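Chemist: These notes open a run of structures that come right after.
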Structure 1
Amino acid sequence: MTRADFVLLDNPIYHALGHAHAPLALGDARARRYPPSIGPLAGIREPRPECITALPALAESGDIIVLFLDAPIPAASGLTLAREGSLNQMLCPVDSPEVAQALNRPLPDGTILRQLVPADYPAMVDLAQLTEPGPFRQRTAELGAFFGILEGSRLLAMAGERTRIPGFTEVSGVCTHPDARGRGFAHTLIARVHQQIRSRGDIPYLHSWSSNASAIAVYQRLGYSLRRTFHLQALRREP
């Protein structure tokens, strides 16, 4: 894989919407976003005025768009800053022994791990709303394969795929119900999604708030390392 391939990771949302998820893209070559029912992620081609001024048209009144940027940009007319912070991008270009160990770890009695299907979407949204792993809406699970650990019909934990660019797929939506934490479910599910991504020949990557030390420690134990940081900006469309 060439250095040019890795450059796509410097603007992952924009490039995902220009490649694997192009059929979902709203906007134009200056600025693109996912449909609101999938999530608020958006990207601009570059931080120039002509791209920044294209952002308000991507959001309806009261809606939020989220960008991963090299540095803060001024809010275009009609948009206000709702949230900002530092985001880590982490990469795992090779399989680590810890991934294999997580995949081989037995699950507690009465639980199963399986791929999630459309019938599971309401439970997935409920779990995401409870645990806040990042933007997750009614159609987010359409972006890629998701896996869950269930006890009967109850969804205890999940993880799946989000943005995809040539050669890379993002691990996302990692969350565990508060009642089920401390049982290693996140390790197991990240490893399962990692395995799915690697089976296609892609390199897994992910994003985490830079301040989320506990999540970052989990990712590091599975072989993920810091590639770069982004400045995240969430911009709200004014009424």
Structure 2
Amino acid sequence: MTIKIIKPEWPAPKNIVAFTTTRTGGVSQDACTSLNLGDRNADTSENIAANRLILRTEMHLPNEPYWINQTHSTIAIEIDHNYKLTEADASFTTKTNCICVVNTADCLPLLVCDRDGTAVAAIHAGWRGLLDGIIENTLDLFPQQPDEILVWLGPAIGPTVYEVGNEIRAQFIEHDPQAEQAFVASLNDRWLMNMYLLARQRIHTKGITAIYGGDHCTYTENDRFFSHRRDSKTGRQASLIYLS
């Protein structure tokens, strides 16, 4: 196997398949080297198609993942096997072998399942989607009680390097005063923002406490991950989850 992946360390049932790809194992060149799985960059459509075929083949995926058109929205959709490209930033399903996926390169990917292995979701949360409620909107699709839900925070830009301005900090604190804990003063009236902590706070508001992951940094781990903040022109890693 040439693809290198990261699997969640969480107590999910055995029928849950979940992982995040790294940048290793594809055919893309230059800024998108090498397993670029996103289609919003300088890569060619031929390379993207080849990388997605490598992903499906090497990971023995039962179907093509349900790629969505991500726009930093709060749209979370329920999917089945009738694939159609849709604008959304999260997908949810109760169908077996129906693969939820999101692409990221600093934004936060979240993978979600229930303890009985009957429902899954993948979420793309940049700062805008995180602020506006994409996590909450997706979690609302799960009918299970909060103590039955597991959430894994995949690789995102880390809290020591993600610098933002006063206006972004103010918006988060206006929504929830405890968000102030996720900001540390930086230089020139800027702030270091902890997306992992902000996500945990939002998940806790839904009564969910079984939260895992949040221990990578796409910006500093340049040999493993694509990072838009670091490189501007770059590829995308994918985070996938499905019921086998």
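Read-outs throughout are calculated quantities, based only on the coordinates presented, and are distinct from any laboratory measurement. What you are looking at is a predicted structure, and each value in this text was computed from that prediction instead of being measured. Cβ atoms are built from the backbone, for glycine too; each structure is taken alone.
Chemist: Tell me which of 1, 2 gives 2.8 when you compute distance in nm of label points 7 Å out along Cα→Cβ at positions 121 and 209.
Modeler: The correct label is 1.
Chemist: If FRET efficiency 1/(1 + (r/R0)^6) of positions 65 and 105 (r between Cβ atoms, R0 = 30 Å, to 0.05) is calculated from each of 1, 2, which structure is the one that comes out at 0.95?
Modeler: Answer by label: 2.
Chemist: Also, I was wondering about something else. With mean count of other Cβ atoms within 10 Å over residues 9-16 coming out at 22.0, pick the structure among 1, 2 it was computed from.
Modeler: Numbers: 1: 22.0; 2: 14.1.
Corresponding structure: 1.
Chemist: Tell me which structure, out of 1, 2, gives 1.00 once FRET efficiency 1/(1 + (r/R0)^6) of positions 25 and 137 (r between Cβ atoms, R0 = 35 Å, to 0.05) is calculated.
Modeler: Checking each candidate, the match is 1.
Chemist: Here distance in nm of label points 7 Å out along Cα→Cβ at positions 129 and 185 has been calculated and equals 1.8, so which of 1, 2 was it run on?
Modeler: Values: 1: 1.8; 2: 3.3.
Structure of origin is 1.
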